[in-house]
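Before anything else, here is the set of structures, which you'll find just below.
Read the figures in this text as sums done on the coordinates, not as results from a lab. It should be emphasised that the depicted structure is a prediction, and the values quoted were computed from it without experimental measurement. Cβ atoms are built from the backbone, for glycine too; each structure is taken alone.
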Structure P
Amino acid sequence: MQAVIPAAGKGTRLRPLTETQPKALVDVAGKPLLSHVFDRLTEAAITEAIIIVGYRGEQIVDYYGDQYGDLSLRYVEQERQRGLAHAIFQTEPLVLGDFIVVNGDNVFGGSLTPACRTQSQPETDVTLLTETADTETARKTGVVVTDTTGAVQRLVEKPEEPPATRITTGVYGLPPAFFDAYEAVSPSERGEYELVDVIYHLLTTGATVETVELDGWRVNVNEPADRDRASRLLREQR
């Protein structure tokens, strides 16, 4: 199974650490942020990762080359940052089947394997790895709204008034139909192609969308304090 890793952002909130290097190469507990993602992918038996690069992306290519342990690496460039779905769409020529998306700025203390279930359970088209958060955190990310049975009803990106507190974790199991669905949606009010909009389009056109709760902790590394927290948790886990 392939993984797609968005890693094109500038990481402005991590400055000065990102003044001269991409966010993906910022040190967390002794190795680059992206290496922690690769480690989790390897544990989940992923064999190939497609990394989406942008800001100072040549440094990522030079650092990792075409291999990380047993993980084969390929690269595509997002020349203009027009949202997460737009970034993923750049990988269409390289994606061969069901794939997992893992945002390149997350550090996980739990397994990513549950999000790969689209490969072993073909009746599930989309798998969202989720977690429960407080309202303030929900305002800053994708919110998943479910009914009383747990079925996904809708998804909302960065709502001012969150309708729920179940949020996405930056890990998504997606089918090849993602690419057709992308072309059917329009940019959001922020002017970006939102991944939650593409997934919602899949949902409303008959796709089966499943949520799986993350077993373990996660840190989205956006600011120096996040980096420090992720480093501490990783050291405690060893």
Structure Q
Amino acid sequence: MIKAILFDFNGVIIDDEPVQMRAYQEVLKEHGIDLSEEDYLASLGMDDHTFVRNAFKVKGLPEPNGKTDEIVDAKFAKWKESVTSKLPLFEGIENFVEKCSREFALGIVSMATRREIDHVLEMSGMAKHFSTIVSSEHVVNCKPDPECFRIGFREIDAVRIAQGHLPMVHEDCLVIEDTPPGVKAAIGADLQALGVTNTVSADELRNAGARAVAKDLRDWMPESIRRIF
């Protein structure tokens, strides 16, 4: 029985993949890189620093030694300006998270930075619903490596144990993801995955290992999650 849910962040809670892409495009353009949508989608699951290094590598350019932090900070500034002016949450996600928080322990596992996650959760008022947050700063290997979800599972299990619950088994923890690398990372950590078609097709999510696929999380209730998983 599902007792905890680990949410991806970008593409599941916040509809900011287009914002992220535009911010990267503007910043990398200044360094001679024309980042296409295809380039961006091929890099889903990467943390910011890995993304920047990979962008230079794909274009056959030397790594921007000493400038990676500068590029990441410039991208964050553009992203923050955009989402602050209009927070692009997926419609209904706040209600979905609130409903799930009544029934399950909730966490976030993302390759976004903690400053991005905190900014959105504070603006939206959703911070109170998440007891565990694993961000890019917590891991060495980005998705599809399962490291992030292994950490997330251990941390949210520890939270529940501290609250007086018995330890979970891996089948008790569900991951909600919108990309194949994220689904593969969840499966690699021996967790079940619900894919949501906010970024790629249902077939791509199923082929990555998602046990079920949602077109819209507003169609799902805690009871339906328990029934399917």
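Can you spot which of P, Q the value 21.0 was calculated from, given it is mean count of other Cβ atoms within 10 Å over residues 13-20?
Structure Q accounts for this read-out.
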Quiz item: One of P, Q was used to calculate Rg/Rh (Cα atoms, Kirkwood Rh), for residues 133-204 alone, giving 1.00; which?
Solution: Q
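Taking 1.9 as the value of distance in nm of label points 7 Å out along Cα→Cβ at positions 37 and 213 derived from one of the structures shown (P, Q), identify that structure.
Considering all the candidates, the number was obtained from Q.
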Quiz prompt | Cα extents along the principal axes in Å, for residues 93-148 alone derived as 32, 23, 16 - corresponding label from P, Q | solution = Q
Quiz prompt | Parent structure of the calculated result -7000, given that helix-only ellipticity at 222 nm (-39500 (n - 2.57) for each DSSP H run of 4 or more, over all residues; to 500) is the read-out and P, Q the choices | solution = P
Self-check item: With P(r) over Cα pairs in 10 Å bins from 0, in percent derived as 8, 33, 41, 17, 1, matching label from P, Q
Solution: P
